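Down below are the structures I want you to see.
Bear in mind that the values in this text are calculations on the coordinates, not laboratory data. Worth saying up front: this structure is predicted, and the values here are computed from it rather than measured. Cβ atoms are built from the backbone, for glycine too; each structure is taken alone.
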Structure 1
Amino acid sequence: MSRQPTANEAARIRRLRKSFGSHLVFDALDLDVARGERVAILGVSGCGKSTLLRCIAGLERPDDGTIVTAGEIGIVFQEPRLFPWLDVRRNVAFAARNDAERARVDNVLALVGMLHVGDRLPKALSGGMAQRVALARSLVRDPALLLLDEPFAALDALRRIELRAAVREILEFTRAAAILVTHDVDDALALADRVIVLAGSPAEIVFSGTVGENATRTAVLAALGVSDQGLHARRASAS
């Protein structure tokens, strides 16, 4: 049996093993996240980034290993996943389990800048607004750990920058720990204290560094196997 997290731990993962049929995603993966720490996880598509978040959230059952977390967990997906028949306020309230959490609804809507649209249906919201509502819904339980699974991927460049800045401010205000899964190095460097790169099959941590020290843009791109020039060339060919 695993011991409970210490006062300084938001999450502790030990010897995580997860497979889908014959495909082994993780084998004996270890990861620690401190209270209030923001960790970004990067890696190529299919390396297991989202699977790791789903295991932490309890949406996937590991084959072996232990995952212990401190306090509540909130999760924000790539798509807002709002109920189209509920207005904004009731979408957020849906995640509340008791009167105390329901009383937080207006506070978290104000925190994400969406209190003024509380009576609107999701169809009346822009993509960025809908994602802010999804963020508010994840905060209504006052999570100690927030899981962010590509939360900016569906947004245009301007909305992405705006929401990224908002999430950073919210995390600093709430002091929640966060694990961000992203393909975007700029997202990782802007939001995280620490950057991790997953690679291989089964996936393992091939790079872990503190942002601004050893986790620079050049170092993270090198760990991902690309360069700035190569990244620019890919973007140019895709446009």
Structure 2
Amino acid sequence: MSDPVSTFAQALPYAVSLLAGLEGLGRGGLALNVSLTLCAVPAALVLGVVLGTLRVMKVPVLAGLAMALTEFAKWQPLLLTVFWIHYALPLFLGVRIGLFATAQAALVFYGTVNVAEVYRSGVLSVNRAELEAARLAGLSRLQTAAAVLAPQAMRRMVPALLAVTVSLFKDSSVVFVIGLIELTQTGMIIASRHPDLLPAMYAFMGLGYMAVSLILTRFARSLERRAQARLAGGSRLSSGF
């Protein structure tokens, strides 16, 4: 039986491949997971806010359509969404896009639905009495949304948005099914070539996902603290302190 220490020592030279892909050019491995996440999150945030806004609007048709889309997509696994975009679009519409774009579209769609739910929950959690008080004080709907609704909703949304971001990063591992060689698939390919390194590959893959998830968590918490500090400072100023 191989010595675990020597096994991990033998696996260390493959760390670069796990990080940057088998070719070492940043087109695979952990770099691919990070790239997919960084590209998907901004689009999912924008589209999620739009979809969430439609859900809380007092326009029955738009709210109903947004709810139907959200409920349908919420119960679909990301893997099935990848299959639909990669295989169904060419079959039914004659449209085929690249592998990276396919993975990107699936992650954006999945993230949009989750962000919409987070946004809707954040908006509905704001005390209606405060909004009515702002309107009675003479603020317009837009001013009320900017000064009262948005700050409170965003403060409540930050932890949930962090969870969506981390989830998208971890879920990006499913893109191997269409041929993209991300971190997990890179590790499995190396392990298939060197079976003795399988335990080390699993350990390195787990460390890679954990490290990026921790970085995202710390970054989001830093943003949350800064936002709370700004809100607290604004409240003191408005109170005359």
Quick one: Cα extents along the principal axes in Å came out at 75, 53, 28 when computed from one of 1, 2, so which one is it? 2
Work out the source of -10000 here, i.e. which of 1, 2 gives that when helix-only ellipticity at 222 nm (-39500 (n - 2.57) for each DSSP H run of 4 or more, over all residues; to 500) is computed. 1
To test your reading of the models, identify which of 1, 2 gives 15, 40, 29, 15, 1 for P(r) over Cα pairs in 10 Å bins from 0, in percent, for residues 46-133 alone when calculated. 1
Rg and Dmax of the Cα atoms in Å, for residues 22-85 alone from the coordinates reads 13.6, 43; which among 1, 2: 1
Which of 1, 2 leads on distance in nm of label points 7 Å out along Cα→Cβ at positions 54 and 78, largest value: 2
